[in-house]
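Just below sit the structures, each encoded as structure tokens.
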Structure I
């Protein structure tokens, strides 16, 4: 059984209580943790060994945490940084992010907030490391994305061109195709790689909060605004902001985003003063934005501002043998995670997977392989191990003599099965609202 690599974390804080809390929670979560109480000692420790993450307090006697952030960013580029502080402020957050901190966490924080922030930083570090590799086999992890079909070759070519500029990018494709992976590849392959990459799911933030989340707010701007808070655009200054599900934004928000793209300035909610930001915008959608423009659902001027570089990510069913390569990749990945032997796939199982439509795309495939690795007793995936929907799915070439209603009903059933009957996720994949989907289900 192979031993899983433990991610190494260095925690720096002049409060022994804080260090004890950090060490206890992080060690319990499987990390290897070393602590110290001043910047001088931390610099020495960084010279003696490599660390995946440095967590540092902002205000400490003598040399401050910001100086440590700058030192790590300049001398240990393979190490990420997270700032914690008991004196949160807008300027402090912006300065920490500009200096190179990936996350900014205010004390007191809960155990869950700490672990979530640490995991996000380490996940970004892993994505950065993968995208910086130069594999000899293009089909295996170019830009951190697996694919060797002609359609993915076009995507890789577009990523290369996009990463060489700071122009806005619009990524389109069905849900689950890997649009955020493409956005990360563009960021980490370009000149902004050492600056923040800030992903924002516009569809998951309530409309009334999206403006404050993106642009920040000043103290007293609205009920509950007890202190000033930086927005995602401030956090991404010098780097890239990824606006996923851009089609879900309201008309008023589209106007605000257009203004930011035109003026390169952000005005916080409740403030009359704009602040200049240097942010590259990459947007994504699983809808046809041009169709929405023609129907008056999306601003035409914003569409053309976003669509300077257009990248279309193909559906998994259109990627030929990439599905098989991905299945084996995920099998090896999760076998390592769960300390098991990677399963093999029988010829019949692979044939069933090739004929399946994959409405949830790569995300659905990954979820399936993870389930198989966890639940399987044997060493080979047989057809009987696959979901019933996949075992008895009709091959694409044989399903033409059906009514439109039959095709629609089957597709809805497939999508629902791929997301464990989650109505919201299924509606997003199908491009309809939840009320319409419930009506079709009935």
Structure II
């Protein structure tokens, strides 16, 4: 009998579109696939290029079950084996043979063409972790492998949202901070803002926080990064919102490798439902990696030609690098500056081939007051029209609706007692 750490519940393969679901990335694991058809091998190959399997080491071979049994007679098995089979009796017999050469703890995903509950039960009884009905696409393979490492009883792995400006000075940091505020206050989600602009970050100023430690302590001490260490670095802004502040000092040079923030992001995913990355306007290995690795992306742009070009370039690159994710979102900011020639939102949308989430008008008085006072727009003016726009962005990025507070009445105590009974 093969020993596997996780078994899926009896259900049909999930066909939810990727734009409407959240698939947590897989850890550093080894995956070997044994395919029988070229189409399945191509789907697995495409899945291996997905960002969520970026840390996994994937190897593909042809030959199906027979090739797997032969391969592991003299070699150790990987963390995950993906098997394609089009038979029923041959599949069950092959799994029994595979059990004799398979290491304990290896997880098996079977791709088959028989849609039968009895077969599925037999596979589960033999310890198979998941059964995927062929033909499969890349996202089906990604979902199946990643879900092996998301325990059903565990909390959902955090969603990373990256906010970046198409050009410097377009207000991307202001937007990201106010959107994070809406996620925490209006959607009632625990969230953290990670200010990635270590030299000139403004999150500490915008939230009126001056913590003695922040994200730099984690980036420069990757060996110390764990849940407890990150918790000590977080600064509490509200009941649901925390801040991982940037030092915003120039006493050292912040040159990073492409994977410098990986340990920080992985730890934040395991502790926070929502992580908002305030990504600085620069192009380097780590900023590109942060954007491609995020679950959702918001590009902030002003309505001029340079912003249009940069937004288009970002859109094209990110869509190509994330074929199994929904495209980035973008919003227009600082719209309507007096006497400034601007590109209309319709023309912007035509060039990008996507509509902006919102168009935020240029209002220097309230935005300037909020920045100078270390407050959010909602704290300055509770009914300002931009607050609704921040909420719209938050809802699009998280896929959640606003949490409605129930109105109390004279009958509420009696109703509560009846519900209790």
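With distance in nm of label points 7 Å out along Cα→Cβ at positions 106 and 210 derived from the coordinates and found to be 6.0, which of I, II does the value describe?
II
Given that Rg and Dmax of the Cα atoms in Å, derived from a single structure, equals 24.6, 77, which label among I, II identifies that structure?
That value comes from structure II.
Just checking, which of I, II has the largest value of distance in nm of label points 7 Å out along Cα→Cβ at positions 114 and 362?
Once distance in nm of label points 7 Å out along Cα→Cβ at positions 114 and 362 is tallied for I, II, the winner is II.
One of I, II was used to calculate helix-only ellipticity at 222 nm (-39500 (n - 2.57) for each DSSP H run of 4 or more, over all residues; to 500), giving -11000; which?
II
Compare relative contact order in percent (Cα under 8 Å, 6 or more apart) across structures I, II and report the one with the greatest value.
II
Readers should treat all values here as calculations from the given coordinates under stated rules, not as data from a laboratory. Predicted model only: the values in this text are computed from it and were never measured. Cβ atoms are built from the backbone, for glycine too; each structure is taken alone.
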